[in-house]
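Heads up, there are several structures right after this.
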Structure I
Amino acid sequence: MNTLLIQFGGEIAALSAAAFWAVAAIFYGRARERIPARELNLIKGILAITLLAATLVITGEAAGNWNTRAVILLGISGVVGIGLGDTAYFEALKTLGVRRTLLIGILAPPLTAVIAWIFLGETLPWGAWLGIALTVLGVAWVISEHEGNDRSTGDNDRKVIAKATLLAGIGFGIAAALAQSVGAILSRIALTQTSIGALMSAILRLAAGVFTMLVWLALDRHPLGGWRSSKGNGKLWGTVVLAIFMGTYLGVWLQQVAIQYAQVGTAQTLLSTSQLFILPLAALRGERISSRAIIGALVALGGVALLFQFK
């Protein structure tokens with residue numbers, strides 16, 4: 001077991017993070033029905049930082065192994081990837097539902113490759129471009145699927161969505177994927193070119209995200225906490241805490257471990273498998289999973305694997 005962890009620790013962390021994100025997405029989707037996206041993002045950041053800081057003390061990871069460059073890189077990564085990206089992700093969850101939002105998230109690895117090509121000068125062979133095309137095709141094919149008129153569940157995956165609302169949700173989903181890509185690149189640079197550890201890097205990213213949300217909410221001057229006056233707050237808080245524990249505390253920590261110890265292409269590919277984990281979970285919840293959804297998800301993930309195989 002120890003040998004397996006040493007050899008494939010980064011890969012195992014990436015798959016574990018993807019599984020936790022899939023489960024957390026269901027809980028976040030429920031919470032987002034009542035809590036505004038920016039407030040949910042702020043709550044998520046504060047509670048996750050508390051948990052990660054406690055873990056930092058317990059594990060004894062050196063908190064001082066970071067420098068100005070690491071702070072700047074991870075700060076920008078947190079502002080973009082968590083402050084802006086997660087807010088867009090929560091908006092997409094409410095509009096598109098869990099499955100389609102996670103599916104759009106598969107676009108993150110190809111977007112990462114394109115950003116690296118444009119800004120870092122990394123070349124992409126024809127096979128990589130084919131992988132990008134397959135990923136986009138698989139995502140587009142599933143998103144365009146007609147979902148029918150069944151409104152028997154509370155999940156937006158089973159609801160008919162107006163075209164304008166659908167386009168807005170897709171826009172939020174793509175924005176979240178793009179923000180995740182930028183955040184991953186900056187995190188990778190910090191983790192591989194400075195001495196900072198995965199746990200401390202996760203805390204710094206989340207702190208930057210929380211700061212972004214505080215500034216954003218202060219400038220907006222919109223009254224906060226209106227959702228707390230409704231009934232069922234105890235159950236709602238339980239849902240939020242579960243989502244934060246699995247999706248942010250464990251998920252973000254494992255993501256940073258994966259980015260640090262696995263090759264970035266492999267890590268990004270495995271981190272994108274949340275859509276595959278959500279399909280059996282959705283089936284267990286009684287949702288009808290069409291063959292088109294399964295094939296489209298597999299095509300998209302196959303495109304991601306092809307992209308990094310050639311890259």
Structure II
Amino acid sequence: MTTTAFITHRECQLHDMGSYHPESPDRLTAISDHMIAQGLDSYFVYYDAPLATFQQLNRVHTAAHLERLKRAAPDLGIVHLDPDTAMNRHTWHAALRAAGAGVKAVDLVMNGEVENAFCAVRPPGHHAEREAAMGFCFFNNIAVAAAHALDAYGLRRVAIVDFDVHHGNGTEDCFKNNPHVLMVSTFQHPFYPYSGTEDPAENMLNVPLCRGCDGDEFRRVVTDLWLPRLREFQPQMIFISAGFDAHYEDEMGGLKLLERDYIWVTEQLKSIADESAQGRIVSMLEGGYALSALARSVSGHIRVLAHI
């Protein structure tokens with residue numbers, strides 16, 4: 001069995017929120033160019049992301065949200081939904097592909113075609129709430145994928161791990177108080193979206209980190225807090241909101257993680273997956289805006305997934 005699927009789609013690079021926006025098509029180009037330069041491209045099986053269906057999206061989003069987004073998509077130019085989040089004429093399809101990638105990944109893993117999968121997609125998803133697009137996000141890609149695993153395959157326990165520099169408020173909104181989902185996360189606080197610390201639901205383990213925290217503090221949190229909770233929960237599948245904007249080179253935030261920290265945490269999560277989930281992991285790209293650091297960090301992350 002091939003170990004790791006790499007799922008993406010060229011339409012994900014057509015979504016463009018403006019030449020000065022940090023969430024740019026260059027992010028995916030940087031990742032693919034680095035993989036080729038490092039000779040990694042031959043280790044993965046590549047799949048095109050399908051378009052997510054309304055049925056799949058409706059598991060975590062309201063029909064009203066989907067209709068609002070579809071109507072907002074422009075024929076020409078760029079339309080802003082908020083100061084940070086905008087659509088061009090390709091955004092609707094790109095967002096459907098990004099969410100569809102997670103569904104495809106779940107199908108591949110659950111059907112035994114691959115052990116795990118990485119989805120190199122944009123727009124990202126973890127800020128998208130049930131009824132709102134925000135923070136560069138339109139659909140909550142990781143939530144759509146996790147809900148697909150629960151509903152289509154009858155899993156009873158899935159874990160979502162989010163190490164983006166920003167709190168995954170949308171994912172929490174989709175799954176708060178859902179006993180079938182455990183979410184563990186770290187994020188810089190206080191920082192956008194200024195959430196995650198006030199009375200989180202019982203199935204949420206949110207660990208805020210202060211500006212300037214480095215890999216040692218991150219590893220302590222993972223070791224002392226995340227891993228015991230994950231082992232207690234015994235997930236049948238692990239989903240990773242893989243944001244790499246906590247890297248010290250990334251000016252979006254103020255944390256100081258390095259590639260070796262992303263490699264280490266991926267190794268820890270892989271061990272948990274091997275213990276209780278038959279190795280099943282779906283990882284989806286979230287943030288990461290310093291292009292070189294993003295490419296290096298993704299490379300380290302997927303090397304672990306693929307046993308390279």
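Determine which structure produced the value -24500 for helix-only ellipticity at 222 nm (-39500 (n - 2.57) for each DSSP H run of 4 or more, over all residues; to 500), calculated from the coordinates; the candidates are I, II. It was calculated from structure I.
Matching task: 54, 52, 42 is the computed value of Cα extents along the principal axes in Å. Pick the structure from I, II. The read-out comes from structure I. In terms of Cα Rg over 2.2 N^0.38 Å, for residues 189-260 alone, the structure with the greatest value among I, II is I.
One of I, II was used to compute relative contact order in percent (Cα under 8 Å, 6 or more apart), and the answer was 20. Which one was it? Of the options listed, only II reproduces it. With respect to distance in nm of label points 7 Å out along Cα→Cβ at positions 213 and 293, the largest value across structures I, II is given by I. I have 0.95 for FRET efficiency 1/(1 + (r/R0)^6) of positions 69 and 101 (r between Cβ atoms, R0 = 30 Å, to 0.05), calculated from one of the structures I, II. Which structure is it? Computing FRET efficiency 1/(1 + (r/R0)^6) of positions 69 and 101 (r between Cβ atoms, R0 = 30 Å, to 0.05) on every structure in I, II gives 0.95 only for II.
No lab work stands behind these numbers, since they all come straight from the coordinates. These numbers come from a predicted model, not from an experiment. Cβ atoms are built from the backbone, for glycine too; each structure is taken alone.
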